[in-house]
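What follows is a set of structures for review.
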Structure I
Amino acid sequence: MLSVNRDIVRLAVPSILANITIPLVGIVDTAIVGHLGDAAVIGGIAIGTMLFDLLYWNFGFLRIGTSGLTAQAFGAGHKSECRRILAQSLSLVLMATLFVWTIQWFFVTAVLAIVPCSEQAASVAREYFFIRIWAAPATLSLFTFKGWFIGMQDTKSPMAVDILVNAVNMGASYFLAVHTPLGIAGVAWGTLIAQYSGLMLATLILAIRYDIVHIGIREMKEAMKEPGVKRMLSLNRDLFIRSLCFMVVYVGFTSLASRYGDTELAVSSILMKFFMFFSFFVDGFAYAGEALVGKAYGEKSEKNQVNSVVRSLFYWAIGVGAVFTVLYAIWGHAFIAMMTGDHAVLDASRHYIGWLIAMPLVSALAFMWDGVYVGATAGKQIRNAMIWAAVAFVVSYVATFWWVGIQALYIAYFAHLIARVVYLTKEWKY
């Protein structure tokens, strides 16, 4: 048990440290834009960032699928299979990049047609998007590399890459936007430079630590002919469907909140930031779950050994959830006050503190099960859990908004977490 807990901490802590650097990028970008432009410019950059969130969210399978499959190959001691999985995943990156570049104009046009914003904000968003889109090969490759490193029981390498990307992003965006004629466009160029800097470091780590100097187009083509590619494509198909269902919940949450006015939208946005901040910590243990459960599957460990690992992972996840529950219960309103000085928003937020307090423990269980199932490469169960979760979100909102108003939105979000936990708990058979 001690060695399992030591492995969990060894794998989780680097991911947590990398995750907590992520909010700094958004803060710095907002500060840069806020000092260089007006509200329309700030809104344009926010919309541009949202465009990439919507676009890249659907390619999360490149990380998740690679992680589970690699962990199992690593556990089985098949080094050549680990390399083959990396080559297969990079082949998918190449196809995804070509797809993204092909649809870029249609995607931006379609989203901006349904997102209410001024012409100036839309113009800024387009400029930002059409610069940053050329980082797609690096961004999508980093999804794959992160999953592959985690599968290899290595979370320090993706931590180093994430920290470098975030540091370069902040430094380059500031320099290019403030000290060159690029102005606001410098923020997009800074992000592009950061992504390719991360790609360079990731390939350097592959060469030095894993002796993988080159994976060419020919090797990718050969890897896609291997029998195991069907398993990868099937898993990634299920994970893609899962991503679409996530979009129903998270995009639905924000779009529905906007119907209740600016004050309620602001409260919802702030609370969602605290939900996401908590996820930076528990995701570290979910990544550990992907690595350790996948390794145990690859080693063909006994049922009691696998379940011992799973229990230890849940102890840690519940512990993190309990800590945040206490923090939010004691200082929840103070935390919200740190995000805004608007008295109307602060007063309205008092009605939702209970949801902020309740969410960490339930979220911890849902996130941890995701990590376990990814390690087990149980794509069907992961897909079905999120389908049921999306259904629970929609049905709960439709059934309750008539008589509780915006509270129905939080009921629906909570219901989607409960649906994931219940389904995945019931389906665990190992």
Structure II
Amino acid sequence: MGHAAIHVIGWGTWAAFEQRELCDGISESYHFMVDLWDVPEQAADFRRQSDDAFWELRLFPLVRRQMSSEKDYYHHAQDDAMALVRRKPECVPAGAWDDISDAPRGLERYFPPPHPFINEWHRVNPQPGTAYDLGPRFIQPSFINRRDFVVQLERLHSIAPYDTLIDYQLIYAKYSIYPPPEVIEKIYGDKVEYLASPCVWIASQSTDKPGEYEKWMERAATLAPIYRRILAIHLASQGEDSKAEASFQRWLSNETDDVLIANSVEWLIEYKERTGASQDATAPATKAYDSGSSTGMAAMAHLLEIRKEYERAYGIYAVIRERYNESAQMVGFLMRMKKIGSASRRDELLASLMQSDFPSGLVPEDLRARGEKPSRGARVENPYDETAITGLRWKDVIVALNGYAVIDPGTFSLIRAIDPAAPLSITIWRDNKYISLAPCAGKYVYVRPYLQ
């Protein structure tokens, strides 16, 4: 019986492949040190050593361009990179073309003349008959600005039916990020049997169809247990308490991210307390508090409020305010204490915080202003899975919440903090009109707004 052996068809092609892998590894290592590890001195040493060891590699100017953080270094790297582009354009990967067209973070873009543009080289884009390396090409004008862009996507989908990037781009180009769920299922095809992401997308577009959201999220959670958390949040928002509890418990049995747990278990804590399982409520509340996250600490504080241990709750809110420079939770607590006439009320502190942090105060929603485009509000920054449960969409502008005007992200947080258990009644600006969404269980949703 013979032995398996590797035969290199072309040593030059093999060497070029290995060079690309090596260059990518150098660049990724540098950015890990700078952006994730935050060790700039070690990163600088690594860059110097890389420059000394690999300067002769044909593609190394592209690596130096990616490791640029100072003007002079960037200009020298860009000079060499553009010289490579002019001399050997066929050797420059599509992603590198994108990279050299933009400036490194914090630096002004520099193009030494003469400078060929992406479109001058990628006139035929993508390469005929192939779907290779499409990712970088989805920001190149010579591809995405084609009049037949959708037709090209459909052709690419036919020759690469298991490329999920093509699936997503085709759906987005034809239907936007909010397509009919049956379209997602059709285009992804068999991949919904083994990929969680299209199942989640289908679920997010099926919230108005009884049973459909749960069916698709259950499939997603089976494929990727992290999504069982989202399913639990949805079930809780629908009042399906026993099913929500079971889903939370299944998620917790596999989850190892203590901060994510802390930011997600408030409903479960309060459900346990409400149903008489106080000991079962204390354990996750303590773990949430110990994580040190503001949401986890607030979960413990809310539990103490339910138990009428107001002074202990106040102490936690004070820590949150000091540690995270965020006063909405404290103001909400003091408002609740004032409303019930608690001995823990601190009216002077409440007035001081409102004056310093929320000088506009709480302004009732002005229904008369709905005829004009809003000038202020809070914009939904990301289409998170939890956000879909509320009916909110990416780029929605939240203008009112629970009867109050939303002036900015700060007032959005404050209104939510006044009564954390209250459903959210939200008014948004979308598609050049005002829309009032159905009330949703706001404590289960983490909206990340920003000022428009």
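Just so it is clear, none of the values below were taken in a lab; they were calculated from the coordinates. On a predicted model such as this, the values are computed, not experimentally measured, just so you know. Cβ atoms are built from the backbone, for glycine too; each structure is taken alone.
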* To do: Of the structures I, II, report the one carrying the highest value of FRET efficiency 1/(1 + (r/R0)^6) of positions 162 and 226 (r between Cβ atoms, R0 = 35 Å, to 0.05).
  => II
* Once Kirkwood radius over Cα pairs in Å is calculated for every structure in I, II, which label goes with the largest value? -> II
* To do: Could you figure out which one of I, II the value 51, 34, 26 for Cα extents along the principal axes in Å, for residues 106-241 alone was computed from?
  => I
* Structure fact -> relative contact order in percent (Cα under 8 Å, 6 or more apart): greatest across I, II for structure I
* Structure fact -> One of I, II was used to calculate FRET efficiency 1/(1 + (r/R0)^6) of positions 146 and 306 (r between Cβ atoms, R0 = 35 Å, to 0.05), yielding 0.05; that structure is II
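If mean count of other Cβ atoms within 10 Å over residues 10-17 is computed to be 20.0, which of I, II is the source?
Values: I: 20.0; II: 10.5.
Answer for the origin of the read-out: I.
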* Rank structures I, II by mean count of other Cβ atoms within 10 Å over residues 346-353 and report only the one at the top, that is, the highest. => I
* Asked: To which of I, II does the computed value -30000 (helix-only ellipticity at 222 nm (-39500 (n - 2.57) for each DSSP H run of 4 or more, over all residues; to 500)) belong?
  -> I
